[in-house]
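What follows are several structures.
None of the figures in this text is laboratory data; all of them are computed from the coordinates on show. Model, not experiment: these values are computed from the prediction. Cβ atoms are built from the backbone, for glycine too; each structure is taken alone.
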Structure I
Amino acid sequence: MGERSKEPILWNGLHDKHLKPEQADIAVLGLPFDRASSFRKGAAEGPDRIRSISGHIPPTTEEGSSLEHLKVVDTGNLAPGDHSQEDYFAAVEEKASELFNSCFPTFIGGDHSVAIPLLRAATGIWGDSLGVIHLDAHLDLCDEIDGNCLSHGCTHRRIAEEGKLPFEQVCFVGIRSFEKQELQFLEGRRANIISAAEIYREGLSSTAQKVRRRLEHCRAVYLTLDIDFLDPATAPGTGTPKPGGFTSRELLTLLQDLAGLPLVGMDVVEVSPSLDQNDITSFAAQRAITETWGYFLPK
């Protein structure tokens, strides 16, 4: 008889398959969905690829703080199967609500449309006391793309229309792309947009201070990270890359500067392994996740 195949080591060896989410500090859920991508697909492969490299990093932050006190359970993927996008999103929202009520959920996409049910779940719990940090090259405020009102470019437009999350409590950070329909939507609205050019001119520390001031009254904060926040030179494995972005060093520094906000969950989306080079985008995503755990979760 051959040797039994060993179970993969996940999340720096922190994953404990015996834990239930309510017993864990962190629960990871993969959302392998990219049907709403408007350009190049492949993000459905992101969750499994990021997991596959997550066991090759020691359970420490980059500055040597141990993460071994964290109880982590990876709950696998919630796959769309043959369901419609609407039905899949309903299932994602239900599952996300369970996790928000249990621990610190970390969701891995998938294209950015999966943040629609995630934000619906978060606003269902925290309502108008929720703040959102949107790290992205794009605003995702389109009404529709290619006839799909649930496109990955429509995330915040749908949430804004539902009226549970005050629009001024969303901080759009790193923006360097504006669609005509987004500019029309923004007319007469107060929006917290910090462009990539503004960050370059004023610095990461100033950016973090602005975000903190704008969300200081929020009881809970949710982080959604589109990997195209990073420059294509740093993260080529994504469907809609935009030049003029950030290095992984700048991303980690910004996350560290935001530590102390009442973060209740996060997602990382738009990692497309089939478009990547030597997994550098997947490694950047993995590092952003585990460093955020180290920055924001209690020691």
Structure II
Amino acid sequence: MIKQILKKALQTLGRNLVSPADFKDETNLLALGALLSKQQFSMQSSQLNDYEFRIFSQFGDDGIIQYLIKNIAIKNDIFIEFGVENFLESNTRFLMMNNNWSGFVMDGSAEAMQSLVNQAWYWKFNLTQKAVFIDKDNINELLSETGFSNIGLLHIDLDGNDYHIFNALDLSKLSPAIIIAEYNSVFGSERLITVPYQKDFYRTNAHYSNLFAGASLPALNYVAQAKGYALVGCNLAGNNAYFIKRELLTEKVKEVSLASAFRESKFRESRNPDFTFSYLSGAERLALIKGMEVLNVVTQQLEKL
């Protein structure tokens, strides 16, 4: 069995992703992830996407995170991730189980958080959770309650008010080395825009297609730069952007231009009015929500998509 896992790992380099369906149990999946992580030490590429692999992340983010923690200074092996649903498919689960990081996760669903607590492995790790709907008025208090400081990684994934929460964050104590922020590539690579703030924002209510949510990459980069963070790349799937505290940049983890980092998403998550998949792609997606009002984060004025 170990030989089979090793053979699979050696075939899985760089941007090739691994599906959990390829393995019968979690133990083998974690073993493969550990092999893929160690394999990164022998790779010479300067392209962040070449290090992608998937164990528990939705796309190739597990591999990107493993590469980053090897190549920048991390003071405390602690993560915070919010918008995790039940955490089973998340960007920090492999970091916790492979690297034994401690963490705090939040989601608006009490049922999802209880499902996490009920996992057979929950007791093995220093992981705490809270069921709470996050808004820009409560986020800093919630994070202050953790007592964390100088953490390794913060991941923002809300499918809605991402820019507004990011902008409201007081990072003076938390001071994450790595920030992952989800962007909406449907909004394009040029306009600095976000959905207008609504405390109880829910993307299905905002537009039945589920395409009207979050912020553009330029908008997130704008607030990241203001907080002292540099864009180092995005995942190939085109939904997560990676920012590093500027003083932690290295020869192996460098700032990149927004144009070179941007990836247009190809996943087809759009919905019909009856909530069935419509499978729109490319420009069809923007056309469906054209005319919706967005906020320009520089002028603070509403504009039309």
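Name the one structure among I, II that distance in nm of label points 7 Å out along Cα→Cβ at positions 177 and 249 of 1.8 was derived from. Comparing all candidates, it corresponds to II.
Of structures I, II, which gives -7500 when helix-only ellipticity at 222 nm (-39500 (n - 2.57) for each DSSP H run of 4 or more, over all residues; to 500) is computed from the coordinates? The structure behind it is II. Assuming 16.5 is mean count of other Cβ atoms within 10 Å over residues 129-136 as calculated from a single structure, say which of I, II it is. For mean count of other Cβ atoms within 10 Å over residues 129-136, the value 16.5 is produced by structure II.
If distance in nm of label points 7 Å out along Cα→Cβ at positions 49 and 65 computes to 2.1, which of I, II did it come from? Label of the source structure: II. For mean count of other Cβ atoms within 10 Å over residues 105-112, which of the structures I, II scores highest? Once mean count of other Cβ atoms within 10 Å over residues 105-112 is tallied for I, II, the winner is I.
Highest-scoring entry among I, II, by relative contact order in percent (Cα under 8 Å, 6 or more apart), is I. Here mean count of other Cβ atoms within 10 Å over residues 25-32 has been calculated and equals 15.8, so which of I, II was it run on? It traces back to II. When Kirkwood radius over Cα pairs in Å is worked out for each of I, II, structure II gives the greatest result.
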